[in-house]
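In the part that follows, the structures are each spelled out as structure tokens.
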Structure I
Amino acid sequence: MDSVFCKELRYSCCFIWVDVSPPVLNQYLVKRVDDMLDSGMFEELAEYFANPMSGSASQCGLKKAIGVPEFQRYLKRFQNQQGEDWRSEDDVEKKMAYEEAVRAIKDNTCQLAKRQLGKILRLREAAGWELKRVEATESLRAAMGGGRRVADIWERQVVEPSVKIVKRFLME
């Protein structure tokens, strides 16, 4: 597995890892998916799947975007009913399928974050890359709470330590 990583870098690099406690990150990601849905994500995906070009090779990267694989089955199944309110309580089967797709988006998004963390840790441990860790949990908690102190906390917790890391790196 170590052979997968390049241990020697061509250039001197400064890697900053903005880390968040996994439970807080997962809570944030679930909220983010809800925010995306409230901002029209479903409608955008319905429009995407209604387009005959959605199956073309030029669109294949889009098929991996958040929500696309999860809603694909739902939209193909209920495509003739897209004009109807998909949140309707009248069609229990449709509502359950929608909720199942949303649950899958949330689960898959949290799993993606977990896999990305694993990759970061492998870069540090298996490849031996020096990653400077900056803790951002409180910033994310504040962002979820919608407080006015979010920018101050982000500045103090993430920006200032990151600037110090970069300055130290540049002085070496």
Structure II
Amino acid sequence: MQYTWLNMPEHNYLIVVDQGKLAFVGSPDAKLSEATRYIKGPLVFDREEMLPFRNAIYDYLSGDSREIAVPLVFHGTKLQVAVWRYLMTIPYGETRTYKQVAAAVDRPRAFQAIGNAVGRNPLMMAIPCHRVLRTDGGLGGFRGGLTLKRKLLALEQGQQPTF
């Protein structure tokens, strides 16, 4: 697997690619150890081959694209992958609750399992788990931190936060 860093004004983002598919996007200023909690295998630094992936994430964070349009690979359980695929159907600028996600993947009472699947998303931003809120409208959790979650939601509402 290959990795590189996307350097933005406020933070650096770790990007990992597995056989030509995006496998992991790190939290702001994450270390390589964060990636190894989600994916297994040796990581090799590669800046040039990673350019399309860096550009796609940069374009999303800059507001020039509404999605991170690169091939993705899913490393997760059957339920996690089902949840992640559903999250990718949530339109840009919209949100869903954990309860709505649970119903959409035919697990209407499995709130904790759904929350865990959302929280284990290795493809932050590419799989838009930031669009999932608590039933009371609260932000809930986010691997990248609540500040980043607020910024991503603001970006999707037409604001221009700095990443």
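Upon calculation of helix-only ellipticity at 222 nm (-39500 (n - 2.57) for each DSSP H run of 4 or more, over all residues; to 500) from the atomic coordinates, which of the structures I, II produces -9000? Source structure: II.
As an exercise: percent of Cα pairs over 18 Å apart, calculated from one structure in I, II, equals 71. Which structure is it?
Numbers: I: 71; II: 57.
Considering all the candidates, the number was obtained from I.
Across the set I, II, relative contact order in percent (Cα under 8 Å, 6 or more apart) reaches its highest value in structure I. For the structures shown (I, II), mean count of other Cβ atoms within 10 Å over residues 13-20 is largest in II. For the structures shown (I, II), distance in nm of label points 7 Å out along Cα→Cβ at positions 93 and 149 is largest in I.
Coordinate-derived values only; no laboratory data. Note that the structure is a prediction, hence the values are computed from the model and not measured. Cβ atoms are built from the backbone, for glycine too; each structure is taken alone.
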